[in-house]
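Trainee: The following blocks contain the structures, represented as structure tokens.
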Structure I
Amino acid sequence: MENPIKENRIVKDKTFALRLLGFALDTNCADACGEDEKESMISYSTTLLKYQIQTATEKDEIDYLERCNAKEKLKKGLLFLGHGMA
């Protein structure tokens, strides 16, 4: 099995965490189990995105994060989880 983490990034894809968070935030759930899964996905993706924002060094990745308002999306995810901007 090939390691999905390359050069300290999941599947070398700078879009993954932001896309996962956006998907999770936009998901509508029909039951309590679905809400639990949504909360888990938001938790995972906010952790990944926070790490990515803090560790990005390449200009194209930094530009992408800024262009896509990654810090604002992160803030929405953390607010959903009740964490504020920790």
Structure II
Amino acid sequence: MKEFRKLSMNDLLNLCVEKKWYTLGDNDEYQEMLEMSYKPNLTTNDIAEIANNIKDHSNTEQDITGICFEIAKKCYSLFELD
């Protein structure tokens, strides 16, 4: 059995709005970050890359691991039989 982790761009956008993240980025940077979630299988490294991007474009005291945790909570898994 294989597991695939997914994250919708809408869920990521809503998370950023809820947490008041990405206040220092422009629309193009924001769209580019949201599109980072559009992958067939989101890895831990992908989540960390998104979190670093958010941290770089936000006025937040939250550390990278906290941002990663919040992103991971919004992910969902799909399972496929081999």
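Since every read-out is calculated from the coordinates, none of them should be taken as a lab result. Model, not experiment: these values are computed from the prediction. Cβ atoms are built from the backbone, for glycine too; each structure is taken alone.
Trainee: Rank structures I, II by relative contact order in percent (Cα under 8 Å, 6 or more apart) and report only the one at the top, that is, the highest.
Mentor: Going through I, II one by one, relative contact order in percent (Cα under 8 Å, 6 or more apart) is largest in II.
Trainee: I would also like to ask the following. Can you say which of I, II returns 18.1 when mean count of other Cβ atoms within 10 Å over residues 39-46 is computed?
Mentor: I
Trainee: Assign the value -21000, calculated as helix-only ellipticity at 222 nm (-39500 (n - 2.57) for each DSSP H run of 4 or more, over all residues; to 500), to the correct structure from I, II.
Mentor: Matching structure: I.
Trainee: Which of the displayed structures (I, II) returns the greatest value of Kirkwood radius over Cα pairs in Å on calculation?
Mentor: I
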